[in-house]
Structure I
Amino acid sequence: MSEEIRPGIYRHYKGHEYRFIGIAKHSETMEELVVYQDMTDPVLYWARPREMFFESIEKDGKIIKRFEWIREA
């Protein structure tokens, strides 16, 4: 089950903040990609598979979200 997308600003587990832009589809595989904007360098946009954007990872022995919603944009 896919996590519901909440528009706004997300913090990556390494500390940087990004603004959720939208969902794109890979033209060949139709995989959903999350498109997001770097808040430190606003001309920089990134895309990552939706499943990976919302996955949990292990860091320092703890399970945490890769991206955590922190506020409205």
Structure II
Amino acid sequence: MISVTLSSKYQFAIPKAIRDELGLYAGQKLALITKGSVIELIPLRSIEKSRGLLKGANPEGYRDRRDRY
């Protein structure tokens, strides 16, 4: 497990191994989502870079408007 330290200015650096693994770059925007005491960082990607992300996904069994009240 990799850990980081929160600075006095409430900042931290993402370790290089993780940046490389996820393809993060300087200036990239991240969404922060809290779930209880957990903070998730989600890299925001442009539409162009997201193209093909769901290719081959099976849409069967997903919810649709018929199950809403």
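Below is a table of values for the structure above.
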quantity: Test item: Cα extents along the principal axes in Å calculated as 51, 30, 23, pick one of I, II; calculated: II
quantity: When relative contact order in percent (Cα under 8 Å, 6 or more apart) is computed for each of I, II, the largest belongs to; calculated: I
quantity: Origin of the derived value -3500 (helix-only ellipticity at 222 nm (-39500 (n - 2.57) for each DSSP H run of 4 or more, over all residues; to 500); candidates I, II); calculated: II
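Just so you know, all these numbers are worked out from the coordinates, no wet-lab data involved. Because the structure is a prediction, the values reported are computed rather than measured.
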